[in-house]
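Below are structures written as C-alpha cells.
Quick note: the coordinates plus some simple rules give every number you see, no bench work behind them. These numbers come from a predicted model, not from an experiment. Cβ atoms are built from the backbone, for glycine too; each structure is taken alone.
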Structure I
Amino acid sequence: MKKRIFFLVIVIVILVLLLLKFCNPRPMQPLEDGSKPSAAILKSELLRLSDDELKFAIDFMVFRDSKNTEGSVRGKDLSMDTLKRPLTVFSLTDFDKTNPKQKESFSAILLVDHSGSMNTNDRDKKRFMAANIFNQNFGNDNYLMLWAFGITSKGYGAIGQGFVQDTAMFKKQLDSLQMTRVAGGSPLFQAQDSTLQYLDLNAKTKIKALLSLTDGMAGGKKAYDQAVSRSLQTNVPLYNISLKKDSEVLRQQALETNGAYIYVEETEELLSIFGNLGSLVNKTAVVYHTEWVAKPVKGNLKFGKSLKHTLKVKLPYGEIIDLPFEIDLVQSN
C-alpha cells in the first residue's frame, strides 16, 4: 500500500512539473550575434482627451536579434517612465497581439545616409554589417535596391542599376558604397521624393516600401511635405530609422505615411533592426496593440500641444527597451 502511494505521489509530481513547464515555457534567448534588441513604433494615436484624462494607443513591434522578432511580451511587461512625469499616473487599459500576416513578395529601396556625420555616429560602420544581414535574410522572392545620400554633387542617387534579387549582387553594391568616402550633407527629404517616384514606376510587386537610415536631415518644410504627399499618393510607406537622435520629424513622417519609426540609441541595435526589416514591411511578426489612460495625481492634465514620453518594454530574458513616442493633442481641438 505504501509503495502504491509513493508511486502515485511520484507520478503526480512529474505531471505537475510537466504542466508547469508547458504553461511557463522558458523564454527563447536571443542569438549571440552581436546585436541588441530594438523596437519599431507603428502607431501613436489620441483616443480621448479631457481636462483630467487622456486616452491614447500605441502599436509596436519588437526585434529580438538579427534573425528573430519577439512575440512573447505580455501586458505586465509594459510600463511608462515614471521619472519623466511623476505627477501623472499611466494605466494600461487594453493589450492585444495581432497575428502575423501571410508572407508576400515586396519591393524595397534601402536609402542609406553616407554624409560626413556618419564618421562620428557610426565609426564602426555597423550600418553596412546590418544591411548585409538584411540582404542575407531578404529572400529570393523579393526585390531590393540600394540608394544613398551624401555621395555626389547632386547629393543622392542609386548604387547600381535597378532592383536585384541576387544577394551577391546587392552585397557588391554595399561594398562599393562602403568604399566611397563619406561627404556632404543630408538631403533626406529630396532623396525620399526621388526614390518614391522610382518605386512607383519600377517596383516589381504590389507591396512597396522605402527604408531610410539617417542621423540627420535637411530640406525644410516644403521638401518634407513633398515627400509625405508622394508617399501617400503612391501608397508607399516610409520606414524611418533614426540613428543616435530621437527625431520628432522622422517619427511624425513615418507614422503619417503608415510606415514605422525606429530610434537607434546604440549601433548594435541596427543588427536586429535590419535583420527583421522584411518582417516589418510584410507584417509577418507579432504587432502589439496597447491602449493607455493618463490621469493627474491632482488637478488637471498639463501636457501642452503634445505628450512626449517613453514606453518601457521588458523582454522575457530581462532586457528593457525604451520606446519614445509622441501623442499629438492639438487634433482634439
Structure II
Amino acid sequence: MLKKIGFMLPGIVLLLALALGCASTTTTSSNEVGIRTGTYSYLGTQSPGDVWNWTIGEGTFMGTNETQAKYYSGTFITFTSGFNKATIRATNDSGVPTDGTGTAYFLEYPNTLLVVKPADDDSVIVCCARAATAPAAGQYNFVNIPWPSWTSASSTFGTVEVSAAGGLFSFNVKSYDLYGNPVGANLESGFSFSNGKLIKAGNPLQIFMTPSGAFLGDNGPGYGGFVGVANQSIGPTAVAGKQYRGVLFSYDVTSHHGLIEAIGAEPHPGKSNALQGFTFSDIDHNIRETEGVTLEFGAQAGNGIIAGSMTHRNGTIDSFNMVASQVGGKYIVFGISTDGHGRPQNFLVVEK
C-alpha cells in the first residue's frame, strides 16, 4: 500500500496500527472486533516534507498526500490485538492496486494519534489529530526522532517550556543525551498557531498539535523531528502496570530505512517496575514471537520522563528514555533507545 510513502523522520518506536474491513460489517470473525464509532481527522508529515491528511471513519478511511496530490481510500477491520488492517479500494496513484491486494496496518488513538504502516514497505506515516485551539502554556516532554548524524551523545529527549504573548509562541528547550547528560538549551520564538500547526515564516520547523496535548515536530528534510506529550506527574510504577500495543522503528539514519515491527508490552512476570516487550509475527491472527525484550525502569528524569535499560533478545543491554502521559484515561508512551547494534530506534505505544 502507498508505495514508498514513508514517514521518514527516522523512526518512532511505538506502533499505532490499523486493520481494514468493510464499513457495513455487523458480524466479525473470531479474531476481529466491532469497528469503533465516530469519524476523526489527522494531519501529519513525511520526509522530504510531504503533508498528509487522513480521515478515519466507521470502517472507512481516506488519506491524501497534499504535496503530491495523491489520494487513497478504502475500508478497514480491527483485530483483537488492537491493530487495524486497511485495504485500498480507490486511488489516483497508478502504482497502487485497488483489487484488494493493496493493504496497510495502523493503530489509531482516536482524536490523538494515527500511525500507518504499509504492509510491503519499510516506511511509516505518523499523524496527529488536528487541534482547533492553540496549545496551553506550560511544560511538555519530548523524545527526538534521529537525523543522519545522530549518535547516543546527541540530543535524545528533553523538556520544553511553552509561553505565549501577543498571539506568538516561544519554546524554551532543554535537551539531554541517551544517558541523561545535558547537551544544550535553546530558545525558539515567534511561532504562530494556524490550522492545527505551530509555524514561523522562514523556519522549516512545523509542530503538529493534538487536542490532547500530544504533538509531533518536523525539523525539515534531513533534520529529524520529535514527538511528545504534556508534562504530567507520572512515574515508572504506573507505566509498568499496563499492557500496550504500538510500533517499533529500528533504522539506519543515513538511508532512512530499516526494520518496522508491530509490538506489544505487558508487566514483566518476574521483575517489578519492568515491562516485557514482544513483536507480532502475524498481526492478522494475533500471533506473537516467544522471545522479546525486557525494559527495566530506573531513575525518573522528571515528571513523566522515565529512563532505564533495555535487554535485547541477543543479550545486549542499551539505555532507553521514554515520555508518558495519560489521555482519556489511558497511557500513551514515546521512547528512544539503540537496537543492540548501535542503531537508533523509536517506539510509540498506547495502553490497550
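With P(r) over Cα pairs in 20 Å bins from 0, in percent derived from the coordinates and found to be 33, 60, 7, which of I, II does the value describe? Attributed to the structure labelled II.
Looking across I, II, the calculation of helix-only ellipticity at 222 nm (-39500 (n - 2.57) for each DSSP H run of 4 or more, over all residues; to 500) that yields -500 traces back to II. Work out the source of 3.2 here, i.e. which of I, II gives that when distance in nm of label points 7 Å out along Cα→Cβ at positions 75 and 299 is computed. This figure was derived from I. Suppose you compute mean count of other Cβ atoms within 10 Å over residues 235-242 for every structure in I, II: which one lands on 16.6? Computing mean count of other Cβ atoms within 10 Å over residues 235-242 on every structure in I, II gives 16.6 only for II. Match the computed value 16.1, 46 of Rg and Dmax of the Cα atoms in Å, for residues 275-322 alone to one of the structures I, II, and report its label. The value was obtained from structure I.
For distance in nm of label points 7 Å out along Cα→Cβ at positions 283 and 315, which of I, II scores largest? Going through I, II one by one, distance in nm of label points 7 Å out along Cα→Cβ at positions 283 and 315 peaks for structure II. Computing relative contact order in percent (Cα under 8 Å, 6 or more apart) across structures I, II gives 18 for structure II.
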